[in-house]
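Read the figures in this text as sums done on the coordinates, not as results from a lab. Keep in mind the model is a prediction, meaning the values are calculated, not measured.
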Structure I
Amino acid sequence: MPDFQLADTKGNSVTLSDYKGKVVMIHFWSATCPFVVRYEPRLQALTQAYTPKDVVVLGIDSNSTETLSQIKKVAGERGVNYPILLDPGNKIADTFGAITTPHVYLVNREGVLVYEGSVDDQGWKEEAPVTKEYAKEAIEATLSGNSVPSPTTKTFGCGVKRGS
C-alpha cells in the first residue's frame, strides 16, 4: 500500500507508515452517509475488539461536501472510537480507488493490502441478515497468518463526494 500523510480532526499528522508492524483497517467514512450511520456500531465494535490485538482502525473522510466542524460534531455525537483523517481533494480516495462510504481496506503487518471491500454482506437493505462478516474474517485471517478467504468483495453505500 502506498504511504500517505493526512491530518486527523485534531490537526495531528498521521501516516500509514506510523503503524508498520500492525494490522491496519482503513475505511472511508462520511458524516452524512446513512450507510456509515448504519455501520458505525459495527466499525466501533471491530475497533474495540481488535485494538488490544495490535489492529489499528482509521476512518478517512474524503467528501468535498463535509466540513471539519461537521465531521468533528458528527464523530462526537456518534462516539467514534477511532481517528477520522481528512483527505482534502480526495487524493487518498483516488489513490486507493475508494468508491463508497464505507469502503474497507485491510493492510497486514508488512504494509501489504490483503482485503478490499465491504464490512459485511448485508447489502443495500437494512433488514437483510448479515451472513458473512468480511472485514472481521479478514482481520482474523491476517492476525493468524492465514490467507484472507475473500480478499475482494463488492462495496456498497454512498459514493465518495469528490470535488470538481
Structure II
Amino acid sequence: MAVAKYFVEESKSGQKFDPQVEPGSLASALDMSADDLSDAVFELKGMVADISSFTLVPEETLFAKFDKFWRPWDPAEDALRIAASLVNGDAFPDRPAEMASMLGWNARRLNPALAFLCARGLVRDVRAMDGTDFLAYRIDKTDATRRFVKSRG
C-alpha cells in the first residue's frame, strides 16, 4: 500500500509514467528494504512496471484503483458520471480536455476515471500524443457504455 500511496500522492496527471522513480530512491523514501520493495511491486503486478530494473512507473490502472484511498474522489463513481454523461448528454464532449472543463475537474481527476472505463472496455479510446496531460485524445461511447450505465441506474 505504501508504494501505491506514493504514486497516487506524487502523480500530477494520473497517467502511466507519472511519476518515474528509481527503485533505490523509492525504497529509501518509504524506508523499505530492496526486498520489501520488490515484493510490493510484485503485489502491484499490472499496476506498477519495472523498466529494466532502473525505473519504476505506475500504470494508469493504479490510479483507477487506489485514488479513492488518498484523493477526495472515487474514480469508479467519476467513471459512472462520465459514462452517464456520454450516454445521456448529446452536448457532452468526447474530448477529455473539454470533459474536464465541463465537469470542473483537472487531468489528475479525470484520467483515473477514464482509465477505469478504458481498462474494462466500457468506452472506445483514441490515444495520441497531443501535448496535453489527458489519457486519451478522444473517448467514444459504445454499447458497453450504455449497458454499464443501465446496470448502475
Structure III
Amino acid sequence: MRSAGGEYVLLADADLSTPLGELGRLGTAIREGADVAVGSRAVAGAAVDRGPLHRKLTGRAFSLAVRLLTGLRIRDTQNGFKLLRTATARELFAEQLCPGFAFDVELLLRARQAGLRVVEVPVLYVHDPRSRVRVGRASVEMLAEVSRLALRFRTR
C-alpha cells in the first residue's frame, strides 16, 4: 500500500477467481459514494462457481462466525476482490496488524471504525481447482485471528 501510485487500489486474489473484468462494478460503487467496494459472492446478482461442497459449507460457516464475532454486516469478507482509493487504503493499512488471511476482516473493521461507507457488490467468482489453500486448517487459523480482532476492536 505504501508504494501504490494510482488513484485506486485493487486487492485481488492471485488466481483471479474474480476476473479483472468485474472491476467496473466496483468502480461504479466507488463513484456512487462508497469508500470501500467489496466484491461479493453472497449478495443477489453474484454468479458463483464455488467448487466442492465442503468449501461452500466452510465459507458460509466462517462468514456467519465473522458476523457474530465482529458485528460486521458484510456477508463476504473473504472475497479477495476489493477496491478503494489509495489514500483510504494507506490510512486503513497504516496500523494493520493481522498477518494472515483474516487481514480482510481487520481492513473492514478499521473501515467501520473510521466511519467509512462499505458496500458489497455482486461479482462473478470461479473456483480455481488448483488452489493450494487448505480450507480446514486456514479456517481454524482465520477464526482465531478474527476472535483476536473482535476483542481488540471491541475494547476501543
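Quick one: relative contact order in percent (Cα under 8 Å, 6 or more apart) came out at 27 when computed from one of I, II, III, so which one is it? Before the final figure, lay out each step's value.
Numbers: I: 27; II: 23; III: 38.
Only one of I, II, III returns 27 for relative contact order in percent (Cα under 8 Å, 6 or more apart), namely I.
Between I, II, III, which one scores greatest on Kirkwood radius over Cα pairs in Å, for residues 57-104 alone? Show your work: numbers first, answer last.
Values: I: 11.3; II: 11.9; III: 12.1.
When Kirkwood radius over Cα pairs in Å, for residues 57-104 alone is computed for each of I, II, III, structure III gives the biggest number.
Suppose helix-only ellipticity at 222 nm (-39500 (n - 2.57) for each DSSP H run of 4 or more, over all residues; to 500) works out to -8000; of I, II, III, which structure was it derived from?
It was calculated from structure I.
A value of 12.9, 35 was derived for Rg and Dmax of the Cα atoms in Å, for residues 33-112 alone; which structure in I, II, III was it taken from? Show your work: numbers first, answer last.
Details: I: 12.9, 35; II: 16.1, 53; III: 13.2, 39.
Value 12.9, 35 for Rg and Dmax of the Cα atoms in Å, for residues 33-112 alone corresponds to I out of I, II, III.
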